[in-house]
Structures are given as structure tokens and as C-alpha cells.
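Structures incoming, each one as C-alpha cells.
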Structure 1
Amino acid sequence: MRGRTTTQAFFDRSTWTVSYVVSDNATLAAAVIDPVLDYDFKSGHTDTKAADQVLAYVRNEGLKVEWILETHAHADHLSAARYMQEHVGGRIAIGENIREVQATFKKLYNLERSFLPDGSQFDHLFKDGENFRIGEVEARAVLVPGHTPADMAYLIEDSVFVGDTLFMPDVGTARADFPGGDAATLYRSIRRLLALPPQTRMYVCHDYPPTGREAKWETTVAEQRANNIHVREGVTEEGFVAMRNARDATLEVPTLILPSIQVNVRAGRMPPADDNGVAYLRIPINALPRAGAPRSKRT
């Protein structure tokens, strides 16, 4: 507990994802950030173990969920936003540039005509700099594109939840080679985050720890400025772009990118069922670029 809010993290080791619950200590209002729906790629089965841990915490603490915040349309896990909403309520929100992501992937998947790339699948679309409240606590949505066009960070009290834009200092920064991504844009977004006060607590959405280190997800702006291996002070935009583009060319395609995004652009809904009552995920053949040298870490 710090100040007016409490932050609780939940680490999903199967996808290296960190979800958060941020609550207002005075009113017990809360926001859930980036909840994970378990998905077994081999069998096509979903599970709710990760999300149920979050739900248990919410219920045990007597919290009232007002927001379910997505930092972007994730390529490494399916969103449990709709499942969370069905059980504890709250408005599902994401940045307004999700429309661009939806339009891109509607074409890739050849989604049904009834799917409209207008963001209407979400309850709220944040504009850059938009203020909102969690109970009595003021928060702000900050546009940080580059990894994808729709990435948002959420500034809540003295903490910022940065999604995939930045990782822990010894891991670096997000890739910028997804559709609509751009390394120069990512650099400028990161500089915007690093312009926050140095004591600002920074919470990342993933950790891919180097050998010998346990997973972590909390750092500070000052630590990132001093030690981030990709973008610490002194790294120029030109140098960053050259590094990021070269590195991205060696990264494998994320394992769950094809199943996850078609769910995540729907705010965590599955595609509509066919006439046999079964919902299907679409896997386009030979549509994504071939991976470079395979890697196990997606940074």
C-alpha cells in the first residue's frame, strides 16, 4: 500500500505477462489492467485459472471494479476482459487507435462483415491525455504508440503502467515490427514516459528475465533512464532505430499472435459461433512474414 492506492500484481508464467489490480484505498474502487485468459494452443481449449486469481483477490478485498484497462491488443495472450466483466463488472477500455489495429486485422483474418473496425466492441476508447477516475483517484491515459498504433500507458497517482512499451532495464524495450509498429515512434513514446518525474513507479506488462534472475515487474523512471539496455540516457533516436530494426529482424513470431489478436480486437470476446454452435479461430496461411533466426524471448 502506498499513498491513496494499492497495486497488486499477478504474474502468468506461461505467457510472461503481468496483470494488475489498482484500487483506491478510500472507496475500494478498482481497475484491472491486462487480464489474461489461459489458452492451450495444442488443444484449442481456454481456461480461466489466471483470471480467477485476479477475481479471488477482488472479492477477498471487497473491491468494486470500475475499469478493465487494456494497454493494447496483445499478441502474446488472449484477453480475459470480457470474462472479468461478466463476473465483477467494470467498463472495458483501450486507446482510440484500436480502430486502426482492428482495420488491419479484419483484412488479415477476413473477419465477418458484422465485425466493424470502429472500436464499438469496447465500452470506452481513451484519447491521448484523457483524465478519468478510479473511485476518488485521478488517472490519465497516455498514448505511447510504436509497438502498435494503439498502445496506451496509464498514469495512476505516482505510478505508470506502460504495457509492452518498456520492459525491465536489463531486458530493454518492446519490438516495433508488428503491423503499424514503428521504431522511431516507439523511441519518442519512450522518451515521453522517461520525462515523468524520476521517482515515478513504472509497472511493465511482461518480464523475460535473464538467466539467474527471478521475474520482476516494478522499476522507476530513474532506473530506466540510467540502466535500460536499449534506451538509457545517451541513446539517440537514430541509434535506437538501428538497434531495434536489426533486433526485430531476428525475432520469431509470437506463439499466440494469430489466435490472440482476433479475440483481443473484440475486447476479449470469442468470434461468433458457426451454425453448429462452435466458435472457430481463423489461422491465415502464409500471411505473416516468416520469422528470422528463432529466439525464445520476444524483446
Structure 2
Amino acid sequence: MAETRQRPDVKAFFDPATNTISYVVKDPESNSCAVIDSVMDIDYAAGRITYDNADEIIKYIEDNGLKLEWQIETHVHADHLSAAPYIQERLGGKIGVGENIKIVQDVFGKVFNEGTEFQRDGSQFDRLFVEGDTYEIGNLKAYAIHTPGHTPACMTHVIGDAAFVGDTLFMPDGGSARADFPGGDAGVLYDSIQRVLALPDDTRLFMCHDYGPNGRDIQWETTVAEEKEHNIHVGAGKTKEEFVKFRTERDAQLDMPKLIIPSLQVNMRAGEIPTDKDGRPMLKVPVNGL
């Protein structure tokens, strides 16, 4: 007889400015919770940081009397800035990311000409996850699957009957994420997607982004069975060769994400904004560096 899997309570928060979905994942048997892929607001043209999205998450946690134990980053995002330190200062929660953050830090430390004071060992984070690592959110059992391809540090976090896939997959009519960033690889991404699709068919999959293809309403939850059958890039038995050909041709046509320059600088520091020699918050723009 199959073991009954735990079913966490999942509350989604959609940020229309970046089409990002953040989550509060709660243990149904206690008040423990985790936050996944939080968003810090930025008006890039004005150089202004605000925290409306994070404040909404904080209010939800406080209003429901929850205890924040973890803040999970599924990967180093290139399209939004993490609010993890801001939330941690107010509610706590260990900040975790995949161990291959070290690779990302090394690559983009060079791109942004960071000095030796920028540590490239992942020490800005409280926990570096490797393949198969387990952790708990109250009584909820969670584990991490290394799912690179979009970036080297991408991890899918399986929490009970739910999996948080980051940018490894989109909704079935959205397909998959690009694989042309430094350290990305379309073939590796296909293999990672197959690992996600090997989870039980009724596993709930939660997306990090949705763009409402063909004008539909924004969605963020599907299942392994739905993705296997209907995903336009990998579903219905599409081969690795077909996927790599499509993904490579498609990626060559895509513009860089609008917030990639501030996002990478902040997110490779676990959400901290870099400072200049006088300690003032400051972002760099590498010219022809990406």
C-alpha cells in the first residue's frame, strides 16, 4: 500500500512587475512555514528599492501566527531581486540555495569585477543544498533535487506532495525556461525536467513564473501528470534532441531580462545590496559584459 504523503498548505503571492510567484509553505500540523523565492521591489530607472511584496508576505505570516523556519531560493534569479535578508531581519528563517551558487558567484564575480572582499564560497547563505539533502519545516519533510540547465545552482524542492520547480518548468502552455545564461545548457535542462517528471503523477508542481500565454489568466499550479501529457516543450514524449534544437533556436531570439544586471548582483549575495567603498548601496552596470 502506497504511503500517504504529507500535504502542505501553500499560499501564493504574484508580483505583476516581474511575473514572479512567491510562496508561503506551511506545515498543516504546526505553525511552521517556509518562504520560497521572495521578491524585493526595484524601480531600476530611479534606483529605488521598496518592499511592498515582502511586506505582504510578512503580514500574512504574522496575521496567521506562523513561525518562519526557512527561506528557500530555488536558484540565483536573473529577473527579480530577492527580499530574503529583509524578511529574515523581521521574522528569521535560514536562507538556503543550491551549492552551485559558488559557480554562479565565480562567473558573475568576474562579470561585475568584484574585488577580493566578495566571497565566492556561498557563505552569504545559511545553507547550501546538495542533491538529496533533507530538511524539515515543522513536521513537514522536505528534500532537494539538483535540477540544473537554466542555471548551475537550480534546485527543485520537494515538500510533501508539492514540488517547487523554480525556472526548471513553466505551466504546460508555457513550456520551459531559457538555457543560454552562463552555465546553462539545454540538454542538461531536459535531463533535469525528466527528473521532475519522474515524481509521482499527482505531485503538485508550483512555478516561479507565469506570463499568461495567449492572454489566459495567470496560473502557477499544475501536476506532474499534466506536464508529462501537455507541456508544449517536453510533453507527449518529445525527445531530448527535439528539445535541444527548439530551446537553442528559441533562446537565440530572446532579449536579456530587464532586471538581470541588478538581480544577479543582489541575488548572488543572498539578497544583500552591494555597497561602494564608502558603504553606500550601489549597483554596477558592466558594459558589453553579458
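Observations on the model:
- FRET efficiency 1/(1 + (r/R0)^6) of positions 22 and 134 (r between Cβ atoms, R0 = 25 Å, to 0.05) from the coordinates reads 1.00; which among 1, 2: 1
- Comparison of 1, 2 by mean count of other Cβ atoms within 10 Å over residues 46-53 - largest value held by: 1
- For mean count of other Cβ atoms within 10 Å over residues 190-197 computed as 16.2, the structure of 1, 2 it came from: 1
- Between structures 1, 2, the calculation of distance in nm of label points 7 Å out along Cα→Cβ at positions 222 and 254 yields its largest number for 1.
None of the figures in this text is laboratory data; all of them are computed from the coordinates on show. Predicted model, so just to flag it, every value in this text is computed and none were measured. Cβ atoms are built from the backbone, for glycine too; each structure is taken alone.
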